[in-house]
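Each in structure tokens, the structures are laid out below.
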Structure 1
Amino acid sequence: MSQTVGTQSIQFEQAPYILSSASIVGTKEGEGPLGKLFDVVGSDDKFGEETWEEAESTLQKEAAVLALGKADLKKEDIRYIFGGDLLGQNIATTFGLMELNVPLFGLYGACSTAGESLALGAMAVAAGYGEQVLAVTSSHFASAEKQFRFPLEYANQRPLSATWTVTGSGAFILGTKRSHLRITGITPGKVVDYGVKDSMNMGAAMAPAACDTIYQNLEDFNRQPEDYDKIITGDLGTVGQEILIDLLKEKGFDISMVHMDCGIEIFDSEAQNTNAGGSGCGCSAVTLSAYILPKLEKGTYKRVLFVPTGALLSTVSFNEGQSVPGIAHGVVIEYAG
């Protein structure tokens with residue numbers, strides 16, 4: 001029986017379960033509205049390491065180990081890891097997960113990597129390629145600023161459209177053992193480019209991709225926005241949220257009553273001076289783990305569409321005058337009772 005639906009989506013005949021998740025964040029995230037919900041809040045954003053990059057690797061390793069412990073599993077019980085980050089050659093993931101000695105698929109979907117890793121992990125479990133897999137991703141404010149923008153010592157002024165890269169890592173164990181949470185379907189995203197060239201306005205760059213994926217999910221599954229308790233984007237912030245809602249209205253769908261953005265939820269923008277909100281691979285991952293999944297486990301939400309969003313730029317492409325394409329991956333998560 002074919003599990004493909006519509007032109008872009010998959011509906012799993014044997015939907016995999018989310019067995020556990022873990023969230024570890026930095027000090028600024030711990031001071032935000034969701035601070036008390038995270039598993040671990042670091043007291044030092046270097047997490048005891050010498051460099052920002054090593055700190056991010058430590059974030060990922062500790063989140064993975066914590067998720068394993070919550071599921072009462074050992075690293076030997078994990079068939080594959082699907083993981084990634086924002087740094088060149090995925091070095092946070094490579095060095096962070098090397099000690100686990102588990103086969104690794106290194107992923108780069110920019111800030112959409114949480115959705116990409118969950119989607120590919122769910123496909124592997126549903127197809128019988130592994131009884132348990134690990135999906136994990138991370139970002140770090142300082143390592144991302146160092147790579148994509150300016151050294152912290154430069155202390156540049158940030159425009160109001162800018163988002164603040166979240167320091168955090170989220171890890172998820174997917175498997176066949178029954179739990180209260182299931183990934184019932186996915187809508188992998190396409191690269192969408194509206195020609196935005198402002199690297200400090202990621203919301204505008206990513207909103208068209210989020211629109212494309214959400215629209216395709218609704219079409220493929222023959223659903224309306226109200227069929228979801230929440231449609232949750234990852235990193236659009238206040239600027240991208242407004243654009244997304246307007247773009248979908250043009251396509252005949254009004255998601256304004258059910259839309260949530262992880263980048264808006266994780267910070268108090270005025271009190272914490274984060275401008276348009278949060279972003280980064282860790283933003284949607286830790287918000288999903290700490291804030292959204294508990295609501296699904298309790299049955300407060302019955303079905304959500306989780307759509308992390310990514311801006312596919314590099315310092316090379318930006319400096320050569322290229323635009324900033326976006327991508328978004330949709331993951332349907334349901335309460336399993």
Structure 2
Amino acid sequence: MMRPDLIGRARGGDGEAFQTLTEPHHRELLVHCYRMLGSFQDAEDALQDTLLSAWRGLAGFDGRASLRTWLYRIATNTCLSALRAANRRPAKHADLPTFDLPEPTRLGEIVWLQPYPDALLEGTIARPPGPEARAEQAEAVSLAFVTALQLLPPRQLAVLILRDVLDFPAAQVADMLDTSVDSVKSALKRARAGLREHQSTDHEPPPPPGSPTEDTIVAKFVTAFESADVDALVGLLTDDVFISMPPLPLEYEGLDVVARFCANVFSNGRRFDLVPSRANGQPAFGIYLRTASGIRHGTGLFVLTLAGPRIRAMARFENTMLPAFGLPRSLPPR
């Protein structure tokens with residue numbers, strides 16, 4: 001519950017009071033900004049802009065809605081402004097892999113996509129009552145879901161997250177976006193249709209995190225990758241397996257082209273070690289290239305998307321993401 005004494009002190013310029021008021025909401029607001037923007041780094045910037053706007057505008061908080069709702073209003077509009085200013089951001093400078101890349105199947109649109117550390121999801125979601133609810137909540141931060149969100153127009157994107165993910169009432173969403181309830185309902189209908197168009201439903205659901213099925217497929221993947229066993233690696237994949245490499249727009253789909261991609265990764269005797277992590281509720285790994293000196297250099301971060309007992313997608317991100325996951329840039333000799 002809001003404490004009037006803290007509100008009063010914060011309005012009077014007490015930074016510690018403001019911190020006490022807002023800190024319980026930081027993590028969930030960061031996840032919200034991430035869903036809106038698709039980039040972990042952009043989400044961090046948007047959260048800081050949100051808190052600065054809230055600090056400067058606290059005198060305008062009238063208490064009709066909760067402080068949480070008021071903060072979500074500011075965060076949502078901060079992200080909408082960022083999306084409009086970015087105009088669907090172009091690819092940034094990318095670190096090209098040191099191996100030859102096969103011809104891509106296609107060029108991807110969401111080149112700004114970044115993974116989200118699972119460690120920062122703790123405490124942002126209420127404990128669900130059962131497996132179905134847990135699956136829904138895991139889906140709401142999955143790479144596939146966040147990618148599909150990025151293909152929606154900004155206003156539809158905001159409405160869908162606020163209504164379907166965060167369960168804000170339509171009237172509150174209308175107030176947050178300075179629009180009518182009818183407009184919110186219309187935008188939500190279009191957003192749901194757009195999301196269905198961009199999301200695949202032809203695969204088995206992923207196994208629960210930490211389940212024997214997930215542990216088995218992850219262990220097999222690590223063994224195959226670290227031993228450069230392309231045949232074993234390909235045997236773990238679905239027929240329509242998909243590889244993406246943000247911020248590079250290159251995308252690869254299908255066993256044949258992915259097998260060539262994997263063979264190129266291990267060409268010229270390159271060998272790697274994997275350090276486990278988790279991103280977007282999915283298995284993830286820091287990738288470290290073994291060198292003649294024994295030092296292993298971080299070359300990127302893999303995130304796996306599972307379908308039942310197989311891997312249906314692999315996303316490779318730049319090594320600049322390693323620190324966000326508490327992973328070092330290099331590993332010492334064994």
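Just so you know, all these numbers are worked out from the coordinates, no wet-lab data involved. Note that the structure is a prediction, hence the values are computed from the model and not measured. Cβ atoms are built from the backbone, for glycine too; each structure is taken alone.
If mean count of other Cβ atoms within 10 Å over residues 28-35 computes to 19.0, which of 1, 2 did it come from? Here the read-out was taken from 1. When distance in nm of label points 7 Å out along Cα→Cβ at positions 84 and 180 is calculated for each of structures 1, 2, structure 1 comes out greatest. When mean count of other Cβ atoms within 10 Å over residues 60-67 is computed across structures 1, 2, the figure 24.4 traces back to 1.
With distance in nm of label points 7 Å out along Cα→Cβ at positions 196 and 284 computed per structure, which member of 1, 2 shows the largest figure? Max of distance in nm of label points 7 Å out along Cα→Cβ at positions 196 and 284: 2. Computing helix-only ellipticity at 222 nm (-39500 (n - 2.57) for each DSSP H run of 4 or more, over all residues; to 500) gives -9500 for which of 1, 2? Derived from the structure labelled 1.
Taking relative contact order in percent (Cα under 8 Å, 6 or more apart) from the coordinates of each of 1, 2, which one would give 17? So the calculation was done on 2.
Structures 1, 2 were compared on Cα Rg over 2.2 N^0.38 Å, and the highest value belongs to 2. Here FRET efficiency 1/(1 + (r/R0)^6) of positions 252 and 300 (r between Cβ atoms, R0 = 30 Å, to 0.05) was calculated and came to 0.55; which of the structures 1, 2 was it taken from? Here the read-out was taken from 1.
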